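Each value in this text was obtained by applying a stated rule to the coordinates, not by laboratory testing. Keep in mind that what you see is a predicted model, and the values were worked out from it rather than measured. Cβ atoms are built from the backbone, for glycine too; each structure is taken alone.
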Structure I
Amino acid sequence: MITHAEARDLIETPLDRLDDLLARAADVRDRGRGHIVTFSKKVFVPLTTLCRDYCGYCTFRRDPGEPGAHTMSPDEVVALAQAGARLGAKEALFSLGDKPEAAFPEHRAFLGRHGHRTTLGYLRAMCELTLRESSLLPHANPGVMGERDLARLREVNVSMGLMLETVAERLSGPGFAHDCAPDKVPARRLRTIALAGKLAIPFTTGILIGIGETPAERVDALAAIRDLHERYGHVQEVIVQNFRAKPRIPMRDAPEPSFADLARTVAVARLLLGPDMNVQAPPNLSSREYPDLLAAGLNDWGGISPLTLDHINPEKPWPQIARLRDDTAKAGFTLRERLAIYPEYAQRPEFLDETLRPRVAALVDATGLVKESHEYWRSW
């Protein structure tokens, strides 16, 4: 691995030297991960689009009464999970806004009708319901959490996640991306990731590039993730996600990162995080260029759904798995399906609630990846 200072230098690598940087990162990936590239077949469960935060780049959140504002009922959650299971999905990815009950009386009333006081309490019940009524394994991305809620969610999730996004506190200032977003204060997000480590929760996190941060601040965020992983050993995956402009967001006129900029950041992430980390970038956010990210040290494509949209970027459809397999093979790699919990954590009992271990064990082979007999190569 390289040092924080070295990474700050490399993130400024000019275009005429970019190929050398990518090759160096690819070599490091090959030492740790070989030529296996993974993905998770998932169903995207947008439990509620209500959120108390107002981020400059978000098209997912809604206020009550807006088109698209919705909180899923238990029946809707079960129907979606069962439909995904019929198409071979293994993961139920729960995404939701941060603490909407703190802002909206309508949402507090919804929770009360269903016997809950908080959204996180309702989320736990829906994860438990998904386990009971379907074969899917929940992975929740509920935002900032305290230790008690993390511990309760751990009982019904095989893994969890929270994007760090940035450690640049200035982006919470007036007119910046995280203005009016109290749950995007970096210290609060770092604390949640640390608490997840304390509780031995396999955790997905990452950075969001192109939201006003400097290249050096990207490195600072990656270094903060590395520091937490070195302390707790629980970060199973680091995502490098690129901002995409959309018509209805406050940042609709902000420039998007170039593909070269994304590839450079993926490469530096690989070099900083080392050969054993799982590094991911969403293929649907890079259009036809996404296979070239394999040359930057990437080893995972993230969750791909045969049923649901990417509700965070609904205008960017996921590639079909058959195409993803072919494009990955053309680059010299083998595509394999994984669960929401990565192989190295699926095989360590301390990282998984004992009630979930038999369900995970039934799906994976000796390497911790999904058994070949459980893979469904559909041409959707």
Structure II
Amino acid sequence: MVEWAGPLAGVRVLDFTRVLAGPAAALALADLGAEVWKLEPPGTGDDTRLFPPFREGESHYFLAINRGKKSIVVDLKTPEGVALVRDLAAKCDVLIENYRPGVMDRLGLGYEALSAINPRLIYCAISGYGMTGPLRDNPSFDIVLQAMSGALSVNGEAGRPPTKLGIPLGDLVGGVNGPMAILAALYERNTTGRGRLIDVSLMDGMINMLAYLPQLAWFTGKDPLPQGAQHPNLVPYGIFPALDGNIIVACLTNGFWKRICEALGRADLVNDPRFDVIEKRRDNRAQVNEMISAFTSQRHVAVLVELFSKYEVPHAPILGILEALSQPQAVARGMVVETEHQSLGKIPITSRPIKFPGAPQPVPTAPPVLGQHTDEILREGLGLTQSQIDGLRALRIVS
């Protein structure tokens, strides 16, 4: 079967981003087949190239979030470098940046300036607090956004201080909302012929990720509190002990409660007036959890997985990262692949999370070394000759 670049084949993205929120957005577009030109400053490149630990000088962090991209190094501190980037923007469909609001305007590379030379350009600005509001100029990082959005306040164990989410969701939400907005703008451009400015606030995104919790707070007039792995209203729902570890059991409906009781050999509890509806199980949380813990704590995780699978009880063993990446489901879905890195040779990388049945995509290219594609982008993107590229390099405008 012929390999296919993806539904965004032919779309060019100029990627001004660094660290995580912006690169995650550009990564999603690369996964979908877009050609992403990652613009990096001379010397160090993306800040994450300096984040330890390293392997032969390459950062684990940079490798994790920059597959499928091409790196071009341009010095934006020079007028010639800015002019060169304006020429590149004229050839692109999408530009993504995650500087603080106003930085790109000061460089002469803001939306108004670039849309004047490329009206079809879709310009996605990702920042901590967005382009408006009293906090727009404040710096922000993942943990700050978790705190400001309210997400941090509900994460952790009951009666203990909140705990930061183990994954950097405050940043990664930009990798969800940015691409979604860009795809919508690309669709709109088919009708209008024009691009548009997109303002992605990570704090807005985190507030949206609160899901049902705002309504719960408004209904009760109280802030939801940390519940650990428990659910505020659904029981059982959480971590239960086993002889050799722990297991997750989750009950979302009365139908699942029936399956849990049958799996535990306690069909008599299905219609027990203490537990027969969601509200009663919530009010008798301690009794439900104690009963299930007494059962699971006497069995090994593998035995429980087999039992709960038989009765179709929502469950899961708690896997470490390495085990999660090597489990049969991840392998079957091709979520870990091997690719060729310019300096490290063959390396494993996580693969595309979105699949298109019947249209296989090639293995993503490895994250680029700094400036790996400078010549290629200038030659194929702008039509410069090698002599012209060598001249720019001699003047240290590119590298």
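Details
- Structure with the greatest value (metric mean count of other Cβ atoms within 10 Å over residues 211-218, set I, II): I
- Given 0.65 for FRET efficiency 1/(1 + (r/R0)^6) of positions 11 and 371 (r between Cβ atoms, R0 = 25 Å, to 0.05), calculated: source structure among I, II: II
- Looking across I, II, the calculation of volume of the Cα convex hull per residue in Å³, for residues 163-266 alone that yields 99 traces back to I.
- Value 2.2, calculated as distance in nm of label points 7 Å out along Cα→Cβ at positions 91 and 339, assigned to which of I, II: II
- Entry that produces 5.4 once distance in nm of label points 7 Å out along Cα→Cβ at positions 139 and 291 is calculated, selected from I, II: II
- Each of the structures I, II was assessed by mean count of other Cβ atoms within 10 Å over residues 27-34; the largest value belongs to II.
- For log10 I(q)/I(0) by the Debye sum over Cα atoms at q = 0.14 Å⁻¹, for residues 59-170 alone computed as -0.77, the structure of I, II it came from: II
- Which of I, II yields 19 [relative contact order in percent (Cα under 8 Å, 6 or more apart), calculated]: II
- Read-out Rg/Rh (Cα atoms, Kirkwood Rh), computed value 1.05, structure in I, II: II
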